Structure 1
Amino acid sequence: MQRHAEGSSHAKLILLGEHSVVYGQPAIAVPLPDLAMQVHIEERHAGQMILAPNYQGPLDDLTEAYEGVRQLINRLLTFFDQPHLPFLLKITSNIPQERGMGSSAATAIALTRAFFAFFKAPLSDAMLQKWANVEEAITHGSPSGIDVATAAHDLPVWFVKQQLAIPLEMALHGTLIIADTGIHGQTGLAVSVVREQLQTEPVATQEHLSALGDLTTDAKIALASDNVMQLGKTMNAAQTHLSALGVSHPKLDELIQAARQAGALGAKLTGGGVGGAMFALADQPEQVSAITAALEAAGARGIWLQHYPKN
């Protein structure tokens, strides 16, 4: 056992495949390493103390929002046969919470890495994801696994329902500009909207879902070949199908239109939709500045950047 140890992770973004992934089509999630999560553990003489962005106090008094974290820590301590180990655990993050960027999965990945490092234990990728899914199952009920898989890797992942996530090659250079509408996304409601459409308009709805699957394949090729223009066109086409499925929102549409008019190569919603966040793609610094200014003027409540340097 060490005196102190650290673990890290990062946010994620659903690039393509929202909603269609529910019906067997592929989805791609990309890592957001500029939005980072750090967990630091160190020994102390007594007590098990947590310092987190929205909580400072004993492990046993963690608020309901951190119940998955509390359960994961207790199970890790039991696994290492140190249930009463005194420690100070500090969580530092610049990942926005409840914005579909995988904050809870990133926490679970960083926690697991920190504890295994603290106890000097080897940690395979499969074991890392298994432990992280303990927290995700408590926090989200029935997680798909895409958040954990992306938070555990520095590469995009290709995800198909009930299959293992596969890391993808990425040669992309450019910047993603992510903006929050200020309206909490309603994933459950959005999923219900698509399900209802599939029942009442099965042919047209299935065409949209299949098209989103094809666009996800196109995005995979664009990522590997650094074809930012093609990726932007793919994003715009995907947004058209998502809007037709009824999962966009007037505020999302406003921000997407503002980004495109400011020079974005592409812009679309990310995650469940019906509120939540959108993102735009740019490949020049002046585009990034113009898009950011346009999103601010259009009323974005928060803006985050992810730079992918040219290899």
Structure 2
Amino acid sequence: MDNTIRRGSFEMTAAMLISGTIGWFVLVSGQPVLDVVFWRCVFGAGTLLLICAAFGFLRPGILTRTTFLLAVLSGVAIVGNWVLLFASYSRASIAIGTAVYNVQPFMLVGLAALFLGEKITLQKLFWLAISFLGMLAIVSAHGGQGESGGDYLLGIALALGAALLYAIAALIIKRLTGTPPHLIALIQVCTGVLLLAPFAHFNGLPQTGGAWASLVTLGIVHTGLMYVLLYGAIQKLPTALTGALSFIYPIAAIFVDWFAFGHRLEPLQWLGVAAILLAAAGMQQGWGLKAWRQLKSV
């Protein structure tokens, strides 16, 4: 393994481990979801502004009017995605919310077929079916840990909504090829600040240092630092390796939920989580009958 691949793998692993702890900081902050996302955007914007300035991304001419508007539109989707995903944590647990959120690659495939005319192959339909069975397993296990059935199902619905918004954002970002990703992220969080400022509770600011520390960490570490690591890794790694390492995120989130909050999944939930992650991996890595035959012939 050369130094570039090794460094990229380290950056991707670190980014995914950081992402896996997001739910812990969201819940520990003890703040309403809209306030959490607002302050994440505020502190994230400050961090990304410094990063973009250091990389020289703030000079005129980088953005056209169209790319700027597309970046803003993707920001609306990303901020909505954060709101829904964070809201799912307290209802379905961090582990379940994160696992369900990982159906977003299939939503992206559907949107690409609908709006870009991309074909849905039998291989993708197979993995979609596996993912759907995993979803059924998770939904049918509601109430297994003492949750209110209605709250649990609402949490799953919120995670699905978050996945859809992420897929929409990804579809928009596909049209921003050549635009510095750190600058796109800066525009996204600035959009979040403007969108959520009217709903932020400035009269009820956090009263403890721990709450503020959680919010600052979400902005600086989980937004600024994580974006730098993630985009650095994407530039260095083959797509297949990037996709494989991305599954550190849901696995880390499941164990954080277990260790921090004692949320242990029921066997049927574990089966559902495993099916969703296997299906997402299979589709991203291109696993199929042809790949299996090639593997057997080696």
| said: Please compute relative contact order in percent (Cα under 8 Å, 6 or more apart) for structures 1, 2 and give me the label with the greatest value. | reply: 2
| note | Calculated from one of 1, 2, mean count of other Cβ atoms within 10 Å over residues 36-43 reads 25.6, and the structure in question is 2
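For Rg/Rh (Cα atoms, Kirkwood Rh), which structure out of 1, 2 has the highest calculated value?
1
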| query | Can you say which of 1, 2 returns -13500 when helix-only ellipticity at 222 nm (-39500 (n - 2.57) for each DSSP H run of 4 or more, over all residues; to 500) is computed? | reply | 1
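Computed from the coordinates by the stated procedures, all read-outs in this text should not be read as laboratory data. Nothing here was measured: the structure is a model prediction, and the numbers come from that model. Cβ atoms are built from the backbone, for glycine too; each structure is taken alone.
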